[in-house]
Every structure is written in C-alpha cells, then in structure tokens.
Structure 1
C-alpha cells in the first residue's frame, strides 16, 4: 500500500504522520499554516490524505472546535487528491476495542503493537532512537489514525 498523510487537526496546531505501513516518513506537530505548506508540497496524486473527522456527540462545544473544523476544511481543500475523514470513535474501537478508550489506552495499544517490551514506550534515545522516537502529544493520535487507515485498506 502507498503512504498516507494523516492529520490530527487542532485549532492552531495540528499533528501529522506520513506512514507507508512500515516506515514513518515524516511526523510533527506544527502550526496550521506550516502544515498547510507541507500538504501543498506533497504529491497528492500519489497518496491520500486521512484526517480525523470532528463529530458532535450531543455535548456543547466551544470556539476551538469550530476553529478545528475550519482548519480541517482548509487542509482538505488544499489537498489536490483523494482525502478521507475518519471519526475518532472508529480509531478507538479498532485499536482498543472500546469506545471509552482514552489517549493513554490508544498509546499503549500502539506501543504493544510496534514496540512491545522496549523501554521508554519505544521512543529510545537521541543516541539510539527507536520506532516512536520524537513522538509526543497529538503525534500519537495522528499515528493511530494511520494505523487504522492502513489496517482497513491494505490488501
């Protein structure tokens, strides 16, 4: 399967992971303006964009949610190829088999799958980086989206 660019959007900063099912080709948490430029630099004809879809589950939301939706739209519009939105609930159920999973549960599921038994949650050190080296905050969630997409669409 070809690589995908996967985004966990936010109101001001968003996390992204570019993954081909084996290797992480790029990752980071950057200001949305910078991510927009990263998106424009990638060859959208070759790889799809997968972005976490904001969903309402009946709770009141604030301005940051609407800002996140705005940026999701900008990212999708800037992408010149296929893009897909995936609700977070599907990722939770896929990786943790529970809709009640929290970020820590998702991270543990990823560590168990890709870095089982490794110290420091598979991050390693600067001198000896491991699979999850450089992962922090929302990068984990962007990678979880990558894994979900790959598992559902690889043949």
Structure 2
C-alpha cells in the first residue's frame, strides 16, 4: 500500500478475477450468513482476502454454458461481502433470457459499478437464485479493481 504526502491510499496492482456459477445449487436466502453456513446456503467464493485490502470497482456477468446455443435463464446473481465471520448481500443483478447462436452473443451484463474497498480480512462471495447447469444456465462472474 502506498501513502502519498496527503495520506491518500493508492492502488498498487491491477486486480481481476473470474469465478464460475456453473453447476451451482440455488441460494434461497438474502439473510446474513455465518461462515460455517456459506457452503450449505450455496454461497460461493468470488474475491479472496488480500494482504493490504482490495478495491473492487466493478463486476460483470457473462453467460458461459458449454452449449453454444443454450438460452440463459432469468435469475438473480447476488454479491455478498464477507467480513471474516458473516456474509451480507450487497448487490443483486437480474439476468435476462438470451438465446445465443452463431450470430447472437450469450448474455452479457456489461460493467456493473461496485465501488467498494475491502479491508484485508474481507472477501466477496456470490450466489444465484436458480440451480445452474454447465450446459445451459452457467454464468461467469468477474470482478475488477486493484490491490492496495
């Protein structure tokens, strides 16, 4: 972490990560969820903890089914902030139905602003409101930002 003369924390290294929501069982809660219950609630890791903290500027969601022409399903993707003890929902994105083909792209959310700074012990998780399959309703979620 670099500190300028005005004590402003600046980013050191660009950061990007992508995680899969393929073959994930639906999450049926929006309630704060304890660490020990994350797996049972089908809330999966997206952005791990870091040494000095991490800025996450935006996320994006992309259909990534193994079938080139399988339609995406309308579903809610929830982003959870985990403080080391409990995960809390902080952002929800509703996807739309897209039937891709050789001339139609699969679902793309575009960049979704998040604009948060995660302390070192914090991480981000994600979940989906429907059970996904690799061949049809799979999604990839990406996060973009910088390490501090």
* Structure fact -> If helix-only ellipticity at 222 nm (-39500 (n - 2.57) for each DSSP H run of 4 or more, over all residues; to 500) is calculated for 1, 2, the one returning -12500 is structure 1
* Asked: From which structure (1, 2) was distance in nm of label points 7 Å out along Cα→Cβ at positions 60 and 132 calculated, if the value obtained is 1.6?
  -> 2
* Please state which of the structures 1, 2 yields 28 when relative contact order in percent (Cα under 8 Å, 6 or more apart) is computed from it. => 1
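Comparing volume of the Cα convex hull per residue in Å³ across structures 1, 2, which is largest?
That would be structure 1.
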* To do: Please state which of the structures 1, 2 yields 3.6 when distance in nm of label points 7 Å out along Cα→Cβ at positions 68 and 92 is computed from it.
  => 2
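Going by distance in nm of label points 7 Å out along Cα→Cβ at positions 52 and 76, which of structures 1, 2 comes out largest?
2
Values quoted throughout were computed directly from the atomic coordinates according to the rules given, and no laboratory measurement underlies them. Because the structure is a prediction, the values reported are computed rather than measured. Cβ atoms are built from the backbone, for glycine too; each structure is taken alone.
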